[in-house]
Every structure is written in structure tokens, then in C-alpha cells.
Structure P
Amino acid sequence: MGDEHDKEMDAKRKKIANNVIRKMVDSGASSSDIKQQQKTNKETLGHEGDIE
């Protein structure tokens, strides 16, 4: 059970990271700001975040 829960939580963290980056792009954030946020996402969520 724990393994399935871990996969589910990882997918949620990845979705959050992607949403943060997508909102930044949509609002016109600079590429340097996006790169900094991706670094922060990686440290806190385990995923940089992509624009899907």
C-alpha cells in the first residue's frame, strides 16, 4: 500500500510543480525567474515543473 501511496503523492507534487511553472509562463515571467522557480520546485517538490 505504501508504494502506491508514494506514487500518488509523487504525481500530485509533479502536477503542482507543473501548475506553478505554467502560471508563471502565462503571466509573462522572465526565463531567469522561471529557472529559479524550477530550482526551488526541485528542492521542495522533487520536480522542476514543465509546461504540458
Structure Q
Amino acid sequence: MDDDLAALDRRICDCRACPRLVAWREEVARVKRAAFADWEYWGRPVPGFGP
């Protein structure tokens, strides 16, 4: 079961099915809001938080 969940998490993080969404999240990670300029952004889809 854990391997299945890990594989699903990888598929979610690697997904590029929606080009507009991918472009937006990469832009948000690259061009940060001034309030969060010194924070490190994830910039990738967020997999599930567990069962």
C-alpha cells in the first residue's frame, strides 16, 4: 500500500497535464510576492497528506 501511495504522490508531483496550471505554479514559485520574498516556495503540486 505504501508503495502505491508513493507512486501516486510521484505522479501528482510530476504531472504536467494542464499547461496553464503548470505555467502558473512555476511562475508563482519564480516571481515571489514581496511579503514572502525570503521564503522558499515549493512550486510543485502538493500530494496527499496521508490516509
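Every number in this text was worked out from the coordinates using simple rules, so none of it is lab data. Only a predicted model underlies this, so the values are computations on that prediction, with no experimental measurement involved.
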Exercise. State the single structure among P, Q that was used to calculate helix-only ellipticity at 222 nm (-39500 (n - 2.57) for each DSSP H run of 4 or more, over all residues; to 500), giving -15500.
Key: Q
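Which structure, out of P, Q, was Cα Rg over 2.2 N^0.38 Å calculated from, if the result is 1.22?
P
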